[in-house]
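Enquirer: What follows is a set of structures for review.
Nothing in this text is a laboratory measurement; each read-out follows from the coordinates by a stated rule. Note that the coordinates shown come from a computational prediction; the quantities given were computed from them, not determined experimentally. Cβ atoms are built from the backbone, for glycine too; each structure is taken alone.
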Structure 1
Amino acid sequence: MRMGIRIRNIVPDQAVQTVGYLAGLDGFEEQPVPEKIPDMDEEILVMLNFTSSRIDELLRQLKKAGISKIELKAVVTETNCKWTFYKLYQEIKEEHDTLQKKKDE
């Protein structure tokens, strides 16, 4: 909050909404919530309108505040704003897992 960042926590039943809707972008409407909500086992940090230096500063401040490292991070783009939040989560998790496997080799 010291950085003037608006934070929105996403609850599980919102995982079926588009990233654009959750980010408050024009042209995105709320979708009906299905009976089965997808599971998301890890936290994901999604940022909108952040420059590289602003991302670096946010990550430094989170570390300084003693907040556990969030492995999954994404920036809202013209493409992923149309995806459901869950699809974004899946894509970022898959990318992260692939990079981790390469590091471990």
Structure 2
Amino acid sequence: MVQPDLVIVCDKHKLDEKGCKGTPDLIIEVLSPSTAKKDRVMKFNLYERAGVKYYWIVDPLNETLEVYALKGTRFQIEGVYGKADQVAVSLIEDLTIDLEDVFREI
């Protein structure tokens, strides 16, 4: 069993008091030095096999976002974005994320 950093489920019928029953639509993992390999290999393959529509990997150290989309049964990279970019969220119409806000120093 794995626990993603962020999960988006568009079908409210998949949710109950115990969590998500079924496959999430989007999973976002935030890399750290201790989890990067697991997120890029083990979780990537697990989410691909489970049929997750989109998998995002956020790399705070390099200030990048990798966006993968499930095409058939395999993830294909849709793009690699940097701090200056804005990324449209395919699942949610009219939602764009400004990566300048994501990678801002707090």
Structure 3
Amino acid sequence: MGRFLRRSRLDELPQLYNVWRGEMSFVGVRPIREHFARILAEKEPSYHLRFLARPGLTGWDQVHNSDPCTLEGQLRKFPFDLYYLENASLWLDLVILGKIILVILGCKGH
């Protein structure tokens, strides 16, 4: 059951409560723990820019890559986060939501 929930990304559903409370949005940059954010900011001086937007349940990086499990993976996803921040629009959010629905229906998550 756990494998299905993770692959289908349904394990993210509890975060809808955070969206309802206004702490997150449906689409944005994926949240990261503060400890790792500090480490990554030391390696990438502009890393702080990803915190200009409210974190989201899904994002541009998530529909194009798997979830990064390492610090190097987080740095590889950073250009996708910057792309989202620079091009944020209702249209891009709709594209991301459409892509994540396809990921969920196709169970193509990790």
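Enquirer: Determine which structure produced the value -16000 for helix-only ellipticity at 222 nm (-39500 (n - 2.57) for each DSSP H run of 4 or more, over all residues; to 500), calculated from the coordinates; the candidates are 1, 2, 3.
Expert: Traced to structure 3.
Enquirer: Can you rank 1, 2, 3 by relative contact order in percent (Cα under 8 Å, 6 or more apart) and just name the one with the largest value? Could you put the intermediate results ahead of the total?
Expert: Working: 1: 34; 2: 17; 3: 37.
Going through 1, 2, 3 one by one, relative contact order in percent (Cα under 8 Å, 6 or more apart) is largest in 3.
Enquirer: Let me ask something else. To test your reading of the models, identify which of 1, 2, 3 gives 1.3 for distance in nm of label points 7 Å out along Cα→Cβ at positions 31 and 47 when calculated. Can you show the working numbers first?
Expert: On the way: 1: 2.6; 2: 1.3; 3: 1.9.
So the calculation was done on 2.
Enquirer: Another one. If Cα extents along the principal axes in Å comes out at 39, 38, 24 when worked out from the coordinates, which of 1, 2, 3 was used?
Expert: Values: 1: 39, 38, 24; 2: 36, 33, 30; 3: 38, 30, 26.
The structure behind it is 1.
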